[in-house]
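Listed next: structures, encoded as structure tokens.
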Structure 1
Amino acid sequence: MRNPTRTRRLVAIGTAAVVTGLLAACTPAAPASDADAADTVLTNGFVWTVDAENSVQQAVAITDGEIVYVGDDAGAKQLIGERTEVIDLDGKMVMPGMQDAHVHTFLGGDKLTACNLNFESLTIPQFQDKIQGCLDEEGDTDKPLIVETWYRQAMQPQGVTVDKSVLDALDTDRAVLVYTTDGHSVLLNSTALEAAGITSEHSGPPHIEVDANGVPNGILEEGAAFMARGKIVPPRTLDESVASASAAMSALSAVGVTAYMDQLSGEDVASAMTELRERGELTTRVFLAPNVSAELGKADPRAAVDEVLAYREQWATDASAQEPGIAVNNVAEFGLDGVLQAPALTASFLEPYYVNVGTEEAPDWQPGTDAGPEPTYTAEQMGAIVALLLDEDITPEPHAIGDRAVRTALDAFEIARAQSDSDTPLAIAHAESVHPDDLARFAELDVLPAMGLQWAKPAFDSIDAAQDTLGPERFARTEPIGSLADAGAQVANGSDWPVDPLNPFASLQISMTRENPEGGDRFPGKLGEDRGLTVEEAIRAMTINPARIMHGDATSGSIEVGKYADLIVLDRNLTEIPADEIVDTKVELTLLGGKAVYGKL
């Protein structure tokens, strides 16, 4: 059964859009009077609408931040008055703004201003030189140094060990924390370990790595990594939060992202977004997704969901086309498992990881005994929480990477669907490994996979850090974007930025080609055996599908009458160029509610 309130809302919006669309399609006999004229008219373009038919039009008219006409140039001209701003697109492509259902705002904003290793493949001396440079630049301070985007799997030579001794050799007395690109691991120097209260008494896998003597070696995984930051790094001030959030949104606007979901949202990001909204400085539509406390969720699902509802009540706002609001329609990440790359191997699988029973010179990879940690929740525990969320029209987006974690999420969703009559969509973040038996369940349960589409390529993290340990069968089906689409799933963009450089056009291209644009001779060819998406599928994955996860598809995600004028103008036509040129696409203009937030009209 459908949620009655949500159904009425969608029917009302849909009916209004149809009626308005029919009126707009009827070309007036004469140019509009000023009273009827549109604020802005874009003509002579290639308008990829992402409507149900993926239709292509020439022109768009905008009034009060909403789309009032989509059609040919002749019809658009009838909406031009003396006050109308007319933009001749000269054949350029217009499409809906990109949307991203999985972003970490502060990590992204910090990456733009913090000490940053820029995803580079480094030797240990290079690694040390870059961090020492940051220390020297900051000068005399005792604040902890946070280093971002360490590409741990790409350290050279391959297999080199990096531990606290590498950081202890630096010329500093400060605590140093170096975060991996995926954010699930951190390297601490001895000063930081001491500040976090980590001693040999707290050692042991899987979260705190130890050396041969049982002493922590500086590498912390998963929960321990997050714990260390909380103990060592002082809480952000509001000014710091606002600066980070503003930097993140500006970067997103520059690459055409007009709406996104923040993960693990707390009061700090909500306060920052509220401040920016009051200043009129939101340049994207913001969807916040607080986490569910695992401890509380297992003990008292109702209390855990009530915390989410209290967060929504406190921070969610009204929104309009021209005044972006703050929405709370989701929860994330539930954290069912970790990551599948070595050396972490914290993703939860149905079958064990492979281990090398041979030698380094003559490797022999065979199934081992460790399938990774058990998922954080049982299906029954998570299902009880999800059912309550669905009744409140809230979409969960649990983090699940290994096929066991994905199956647990699907099992939980099946339980929840049986307990709730809501038709609210569900989502799973990442879904990097899905057992073939579970592919069809995504469509059956209306679960959208919010995937890091840019990961479906040969690279250090997929070849060097995963191919051998996954084993041939699992590796062949890794990043199953095409298989999920074939099974009827609505694949959606969930980039996990700043885990990778910010480029939604790279995500779009890779989802089509499964090749690495920068692979060269080191990483040639395609990843695995899955098919790439068509350009039509890929564009929907970057626009309307993530909008649906965030409950924004009634007002955005496509260029249709009655929706917000969240549009981007590109320097090339994605549907007419070779797929391997998409990555170089530049956004010339980003409109949010008809207002330019990047580029110029």
Structure 2
Amino acid sequence: MLAELEIENLAVIAHARIPFSPHLNVFTGETGAGKSILLHGIHAVLGQRVTRDIVRTGCKKAVVTALFTHLDPLVCARLDALSISHTDDELLLTREIAADGGSAARVNGHTTTVSVLREIGDALINIHGQHDNQVLLAPECHLQILDAFGGDDTLLHQYQDTFRQLQQTAKRLNHLAKQEQDKAHRRQQLKALVAEVDELGLEQGEEEALEEELNLLQHAESIAAALQAAAEAIDGEDADGSAVLLTEAAAEELSPFSDMRAEFAVLGERLAAAGIELADIASECRSLRDGMDLDPQRYAMVQKRMLEIRRLSREYQCTGDELVERRDRAEEELAQMQGDTAEIAALREQKAQLLETVSAQAKALSEYRAQTLERFITAVTEQLAFLNMPNVILVGKHTTGKLTIHGMDSLEFLISANRGEEPRPLARIASGGELSRIMLALKCVIADRDSIPTLIFDEIDTGVSGKAAQKIGMKLREVGQLRQVLCVTHLSQIAVMADQHLMIEKQTEGTRTETHVMVLEPEGRVHEIARIMGGENPSVLLLETAREELKRWQKDLLAEGEDGQET
């Protein structure tokens, strides 16, 4: 809960240190005294957006510090998640707003970010003002109110988990299905490439080999004649001047002198070796000549094969070897596409199963909500009757439709403010005062289910007076037994109910205006209650009336406290 709030240089508040009761705290004061500034300060320390013009004129910065004690487990869990220590069950939040527009935040004296303050603040305080009544006018928020009343969100969380799985599955399925449409033409092209290359039977390196063979076949006769002539020139049987014979003759000429010098012997050996090599060359020439294919049919077949390969190469604008490579890649891509097709089939089956599960969960959630709605209507109607609205008929228009993240339910609260009238949407018939009381009734029925320890009501009494105002005060006090409540009010009927009464007062000191916040002692409360009842300078009668009202309700409060201690 909020134990203490300290404000420095915030608008008209130069300095204020405000202690709070753990139950119902009421703020009163004249219009314009600075009650809204107090709320701005709380907003600031909770990490909400504020502007630099909130800094007191002439000051460099405004500082708001809030001390929280008796931390709720939800708050502790959030602090743990943020790695923020919270020893002694206390938490100190500080927000500085500089006049030049800068801002600083601290938690337990350690510098942090404003976003961290906001994350922590959401679990510490819930502020309800006139704008919160707009929640009642928005049918899309009514289902959330009902779920908050129900308290058990197990079915909702189970449904939402499955629904998110369904969304993710559907998203992946739609993505793949769209890809499938885009791939249809691509698949046709790939299949055509694989089929044409396979039909041709093209192999790696075949085109180059065929080109070489074709070139040889085109010059086969000339090559054969040249090989034959070369063989005859080197080692012809009918030629006296063949290279082999001439080499042998040269060796014989040097042979007689081989013993005279070593060089002559070496030359003879080399000539003998040359003769052997020339004879081998001649033999290879004859072998190549004999192996030449001079068959014109083979030439025609190779030429036809080359034409087929080149036709397909021109079609795909690549070489024969590149065709083979592209065919292999195409087959791999087709296999991948086949994998996507298998995934699509699996996802369709998964989607169908999830849809069946989520539909069953939505039905169970809807039935639970229907049962909860009956209890909710009864509980709120009882609260409204106490708040001087006995003739109000509250109806929940519960319908089902398509599945959303919130289930298949739609809910709108309808009311009939006067007996005999048909229930209609709140936005069409509810006044500001009625909305305030309906909102308070809702807070009363969900107070024991709400984990946020501190509630702030900003002028929730607008538009009501008399007995209805008194009933509102009693309900605020009732909520204050379960949660810490801070309430800004203009009504004496509510102010007398407070466990602690704080007055906001504007004073002029010299040339400056300052707002002071003070905790009222019993006699001070009497004068402030009397002022609220009848204005400035209340009469003796008003003072006595105020005193009696305080005695009446404080006696009740004391009695309730004693009962609680006995229990």
Taking volume of the Cα convex hull per residue in Å³ from the coordinates of each of 1, 2, which one would give 153? 1
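To which of 1, 2 does the computed value 22 (relative contact order in percent (Cα under 8 Å, 6 or more apart)) belong? Can you show the working numbers first?
Working: 1: 17; 2: 22.
Structure of origin is 2.
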With FRET efficiency 1/(1 + (r/R0)^6) of positions 297 and 465 (r between Cβ atoms, R0 = 35 Å, to 0.05) computed for every candidate in 1, 2, 0.65 is reproduced by structure 1
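A value of -9500 was computed for helix-only ellipticity at 222 nm (-39500 (n - 2.57) for each DSSP H run of 4 or more, over all residues; to 500); which of 1, 2 is the source structure?
Details: 1: -9500; 2: -19500.
Traced to structure 1.
We did not get these values from a lab; they are worked out from the coordinates using the rules stated. Predicted, not measured: the structure shown is a model, and the values here were computed from it. Cβ atoms are built from the backbone, for glycine too; each structure is taken alone.
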